[in-house]
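Laboratory data are not the source of any read-out in this text; all were calculated from the coordinates shown. Model, not experiment: these values are computed from the prediction. Cβ atoms are built from the backbone, for glycine too; each structure is taken alone.
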Structure 1
């Protein structure tokens with residue numbers, strides 16, 4: 001990840017801290033939900049499906065004394081396709097070139113071999129272990145999970161709930177203490193650098209993941225093919241004809257529901273034109289994965 005200062009950003013006062021922070025860990029540990037909680041706005045889509053995040057999503061947290069650039073990364077798991085390999089590489093690249101790594105662990109599941117494998121190459125001096133999903137866990141259980149997490153050598157261990165916000169302020173404080181002095185990388189009124197077409201495509205995919213449940217999640221990709229605001233045309237790719245029927249729904253019911261729910265998160269007046277195409281085994285073809293921007 002190359003960091004280039006924004007030429008529109010002015011000089012900062014002495015003592016101002018800034019830096020890049022990766023949210024890193026296995027699938028489904030709540031990284032995207034945590035990012036949205038920290039920023040206070042939705043900047044990354046979420047679902048209960050593994051590897052919902054497919055890009056490096058950046059969110060910016062600004063105050064008078066610091067700017068923290070958070071990088072949400074795909075969950076790292078055993079790759080079963082060209083897409084899986086690409087997502088693992090994306091996460092690895094993000095975690096290797098930042099000032100701080102927040103290594104996120106699911107408090108309900110506890111520390112597993114997969115967590116230990118991912119954490120073994122992290123720099124202890126710049127790693128914070130974040131024990132997420134502590135809501136509804138009793139203090140004794142949380143204490144035991146923190147003790148287990150100490151097997152990962154890190155500078156701090158912070159229990160949080162991305163759902164309720166518990167512990168998030170403490171986490172932000174720990175991060176700020178590790179950042180170097182430096183200028184703001186982005187204007188202080190900007191919260192993300194995700195391009196609008198990518199954001200719209202991601203909103204469509206988020207709703208598809210939620211509505212189709214386990215039927216076609218990893219086989220779905222979305223991309224904007226026409227952008228004539230407020231009219232936006234979005235292509236939905238699946239791998240088989242049978243999946244096309246599921247995504248469209250009886251009488252177009254699924255596409256209609258997807259469009260309705262996505263529009264609620266977009267400016268008034270936007271018109272979404274959704275259509276479905278079949279690209280057989282696209283996630284197993286490196287060229288298709290590259291073409292789709294992953």
Structure 2
């Protein structure tokens with residue numbers, strides 16, 4: 001029998017994933033006997049791949065685009081935050097059952113506040129997207145004190161439904177109706193600008209710009225793309241050209257949410273500072 005516990009990340013089109021490297025560093029730093037792989041899986045095969053992985057002794061999976069809502073449906077038990085989000089990014093074998101959690105929001109809030117020095121208390125937040133990635137971060141952003149959270153999505157009905165689902169947690173509303181479409185951006189009446197704009201769409205993975213309300217960017221705006229890569233995303237370039245104070249990609253969130261998953265699996269939360277430094281190094 002293999003004495004090394006097996007973990008992996010599962011998603012579609014994830015050959016670029018840094019998760020195996022991150023968890024290898026976590027395991028080394030905490031002296032854990034484990035291995036971590038990558039399962040590039042289309043939606044049609046998601047359920048069978050997950051079931052086979054755990055049947056063969058796998059201990060845990062990180063779940064990424066586009067499987068987070070499917071993972072929520074598949075899990076036997078759910079943490080309160082996963083249940084509330086309606087999306088799962090972490091699966092674990094617990095007492096013979098498949099347990100689902102969502103560490104995305106905790107990871108994002110920690111990266112924003114601890115690593116980037118972003119003040120969420122009283123912040124006006126624009127969230128782009130209404131899928132599984134967006135679902136995992138709405139609750140934690142509101143709990144962190146966001147004064148207003150506006151959801152913008154190319155399908156306005158989904159933005160309205162998501163805002164309705166989370167309205168009991170705080171001031172969350174759908175964006176105003178679109179009036180003009182220019183180069184993939186939707187122009188709406190919002191002249192004040194936001195303190196924080198989060199791109200939770202998959203557009204960056206395709207090298208595209210998501211639908212962004214006009215006048216969303218102000219001189220104080222932090223633009224945050226949940227996607228990450230070797231180079232700045234199209235969304236980051238757009239944000240800078242629009243006058244944002246800062247534009248960053250979600251590598252910090254990836255590391256912080258991974259540490260939360262690692263804690264669930266192994267019972268210890270690894271230090272993230274050295275991992276972030278290593279991943280940010282040009283030689284890495």
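Matching task: 19 is the computed value of relative contact order in percent (Cα under 8 Å, 6 or more apart). Pick the structure from 1, 2. Derived from the structure labelled 1. For the read-out mean count of other Cβ atoms within 10 Å over residues 138-145, a value of 12.9 was computed from one structure; give its label from 1, 2. Considering all the candidates, the number was obtained from 1.
Computing log10 I(q)/I(0) by the Debye sum over Cα atoms at q = 0.19, 0.20, 0.26 Å⁻¹, for residues 82-145 alone across structures 1, 2 gives -0.74, -0.79, -1.12 for structure 2. Looking across 1, 2, the calculation of FRET efficiency 1/(1 + (r/R0)^6) of positions 98 and 162 (r between Cβ atoms, R0 = 30 Å, to 0.05) that yields 0.95 traces back to 1.
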